[in-house]
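Following are the structures in question.
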Structure P
Amino acid sequence: MRGRFITFEGGEGAGKSTQVRLLAQRLRARGLEVVTTREPGGSPGAEAIRHILLSGAAKPLGPYAEAILFAAARDDHVRSVIEPALAQGQWVLCDRFADSTRVYQGVLGDVDPRVINALERIAVGPARPDLTVILDVPPEIGLARAALRRGREAPDRFEAETLEAHARLRAAYRAIAEREPERCVLVDAAGDPEHVAEAVWAHVAERFALTTPGRQRAVAAL
């Protein structure tokens, strides 16, 4: 039967990749099969597009072109990785997904919502998340973390946006969480990773009734 699909969203430096890794460890310890992946990227075709997007090569083409490139990468990712894994009953944890396009290109890039929605219908189809964890962190903290992570490397296309732009991104993510509480949970990600992981686990365990190992295997087979 179909597996579970959990996406992680949030601004730069929110800790998405760390929380994907920690949740995957916890689920695997309970006997569940887990696939971790990311966007843009996650499949060979999508990884090629990732380089174009994060290098800033597509920025001169404008936010509409960027939105189309993200959709093309997502389509390949969904068909090549996400849907096959879910069909095999695996849990898929993804660092960013369609909400990132809604926020970065839709809100920050001012792309018409009708275009965003149409691209999402094409690229995502029925592969919609069962749960989206939105990691909320003040942009000052997130950008400081991102700078520490990259060291002497230059910031990527989106890290290089202004502080005001990152504040708008945070507000947009919070609005999605408020608008879609049946799918999204908002987690304070300003603390240390272990405490954030406990908060994430509390939401995941409640949403999917993960109590004892035996119960977890039963739920995963639903």
Structure Q
Amino acid sequence: MKTLRIPLLGNLEDRDLDTSIELEGNSFRVDNVNWPEKYPYSPFCAGRIARTEDSIVVDFRVSGLDLRAVNLEDRGHIWEDSCCEFFVQAPDGSEYFNFEVNPAGFLVASHGPAREGREPLPAEDFARIVRITSVSGLSSIDSPVEFEGGLWNWRVMLIIPFDIIGVDADNLPAKLRGNFYKCGDLTAHPHFASWAPISTPIPDFHRPEFFGELKF
């Protein structure tokens, strides 16, 4: 089982979040191509994970072909765009949470025990999740974009309060379980990559039995 440590960021009063997570965050790579026969392409996707006193911070960096951001509202079909995803589960929880975000910062976030029957987070929780995005060559994404080919570099950071995922920030468990994903179902080069490997015959990210460990 893959494991990753989630460090506590220090000195946030003395330096900005970007510097802190670059210096103190723990790095991961989303580079498992689990279905190479049908989906051999995988853009470069890596990132860092850390935490503050009350939130978990996941910072994705992507470099690859195509840029699609057509869904410009929360709870849209974000996975069809250029998309980074973070799935996480508390060790004593029967449910897991999925956070799926595109280069414009729009988000799908829900919880449930399996792929079917998932419940979206309430609007007030969507509002509390900070999304920080940037795309090289674009000042902003205010209308749908869909570029086929070309090399695109983009970043998205999620800051997710612990209580949203059912974790008490003052009494953290020893570990969480989770996985990181990179996908783009309707991009010109569809792809499905993961941090922890998945052993299923077709792409399926909603498989908590393949989650790795995220240790505090």
Structure R
Amino acid sequence: MKTILVVDDEPEIVQIAKDFLEHAGFTVLTASGGNAALDQAKRSKPDLIVLDLGLPDLDGLDVTRTLRRDMDVPIIMLTARGEESDKLVGLELGADDYITKPFSPKELVARVRVVLRRIDASIAFKDKEILRSGDLFIDLPCMKVQINDQEIELTTTEFQLLAKMVRQPGRIFTRAQLLDAIHGVAFESYERAIDAHIKNIRRKIEPDQRKPKYIQTIYGVGYKFCDE
């Protein structure tokens, strides 16, 4: 049974999320603030965190940043903020998905299941492949990435996107196709989220982000991985 940590300072939202997630078969822990969320996450090691960005003591983005330094737990952001930049910043910090308030509790359950399935699928890689491109080394079954023998920390979503492109070097992938690779839903706002994940991958693997060596943008279409 998977454990979900729900973090929000609005008791009604916490209770609704808790009721629906428990009905779906999850064990649910709760926290009302950022510091409490960090303590609970370190203590309980949840399988996924549903995290509100607008917390009173420690901003949800700061919580995400801290969690990403310590663990690779999947994070779904909850936000009432209308600014697209807030969502993209969260994704760049390593969040796996986001839901804008007000939201349907059934949608929340569906999103939680999708993200967890994605994580499980990544862990259960059946193809024993080792991929190499120049200084880049990718161990698919172990989910490890190295540049010049130095290990690079990628989130599960980032790793899946990179592996998808590396398997077919030179192929141009649309944002919708890359979204499908991580089992997302092809809405325009979600396709734009791909850009945030690609930016994050480039920051970690590219020698010069201004002149990408591995992941190139095909303007108006999407991205491709260059193996030259």
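Rule-based calculations on the coordinates, nothing more; no lab input. All values derive from a computational prediction rather than experimental measurement.
A compact table of results
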read-out	value
Answer label among P, Q, R for the case where semi-axes √(5λ) of the Cα gyration tensor in Å, calculated from the coordinates, equals 25, 21, 17	Q
With Kirkwood radius over Cα pairs in Å, for residues 4-43 alone derived as 11.1, matching label from P, Q, R	P
Which of P, Q, R yields 33 [relative contact order in percent (Cα under 8 Å, 6 or more apart), calculated]	P
